[in-house]
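In the part that follows, the structures are each spelled out as structure tokens.
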Structure I
Amino acid sequence: MRKEYSTYLFDVGGTLIKFDETRRALAYAERAAAVGVTVSWQDTARLLEALDHELPERTRHLPLSLLAVQEQRAFWIDFWAEGFRRIGVRESDALRFANELLDPVHGRNFQAVFEDAIPALEALRARGKRLAIISNFSPNCETLLRELGLAHYFDFYIVSGILRVEKPDARIFQAAIDASGKPVAELVYIGDSVFHDVHGAQSVGMDAILIDRADKHCQEQLDRVRDLREL
């Protein structure tokens, strides 16, 4: 039987919500077609996936969630414009379309809730558990979760864009311990990254559970679940 905790802390991206790549590819292809560039959404999806793989290198020395709002916006405008450039859209249109997509990309249009998230949160609440967020996210984290119908489940939010510290830094996890008012032994963190989430939580003595929906870490000695409803 899995250990019970008083407080369950969750990561956001990759744990509770996911990015809808198909919807994004369709949005790109539709806008490209409007200016005479014909490309299938499938080819667009492959191109954008390749661009996404460049993101860690582009942000290695630029922690996005720690940037000011306008700096974040400038980064994302250029990043999404690059996708249009690569499918042959001229610069002025690429920048115009990137501006149009910027808000939906960080809002509900391109975000979806994992199907196991709400049932899991409902079940934990029914068992009297306290729920909270620790996330490397911009300051609009709570607003986004409210739009997605998740915000009301959580008692408090520890967000890097507000705290100015990112996971796996121990300080962001310590801030959650302090906010909870509970001993660390009563807390558990659930996330999809071994490095940022599991190791980060463990650095302050907090238990951690990896959400491993794709079963990528089956050979590792980790406390993990493949579905949040297993919590």
Structure II
Amino acid sequence: MVGSNSDWEFQVKSQIKRRYARQALEDNFRPNSATRMKELGYSQDMISLLPDELQGAFSGCGCPISDLTFAGNEVVIDLGCGAGIDGFIASKLVPSGVVISVDFTFEMLKILQNHAQGTPVNVLASDVESLPLRSGIADYAISNAVFNLTPNKDMAYREMHRILKPRGRIALCDLVCNGELPREILEDPLAHTTSLGGVVDEDKMRSALEAAGFVEIKIKNHSQFSVVVAVMITAQRKGSN
């Protein structure tokens, strides 16, 4: 897999950080975010929970929390959270729980910090491939258009599995491709920043999740997203018995 070389991974991550830092600092997000969010599965009630600044910073490919049921006391980890939209919505659904929103771009986290006070949201600056979190703490892990950007997906999936409680669940919105991407995309670090270079096909994604230890893997809700396909991925960590 392209991305196994540490120099390559460093290049890719540096490009991604620069892109999203610039996007945050320049407020250079796509217009009509609320309309886009509705198209991708967010209810008006969900969108109404968001401050305008967070709503305007949407850059996902789906609505991961739409596939989860909340009792109100869960621990939710929002991986590669960006401005923290999904974790912020989740925080309103777990008033007695905890949300940990993780991203390695400080400028994006700053947007979330502007609105996290008084909520169960905790902001954590970290790479999703190496999480400074205790094993077995999370009921749910969510992400939105993140793992397509991640160079070492195997490591990221293992980390996600590690932090889940037994029978903890994941709900990811991500991108897959039909067949192999062109070589010029695979070998261009800049392609990763446009959400293309790191996209894998569905079979590879499923195999990597299985290798990380996940069970009951479902890949569904396929919809065209530029030249690739947006999907919802759900899976579970095995129980202790």
For which of the structures I, II does the calculation of relative contact order in percent (Cα under 8 Å, 6 or more apart) return 25? I
If volume of the Cα convex hull per residue in Å³ is calculated from each of I, II, which structure is the one that comes out at 116? II
Identify the structure, out of I, II, from whose coordinates Rg and Dmax of the Cα atoms in Å, for residues 48-111 alone was calculated to give 11.8, 32. I
Among I, II, structure where helix-only ellipticity at 222 nm (-39500 (n - 2.57) for each DSSP H run of 4 or more, over all residues; to 500) as derived comes to -10000: II
Candidates I, II; distance in nm of label points 7 Å out along Cα→Cβ at positions 32 and 176 computed = 3.9; producing structure is I
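Coordinate-derived values only; no laboratory data. All values derive from a computational prediction rather than experimental measurement. Cβ atoms are built from the backbone, for glycine too; each structure is taken alone.
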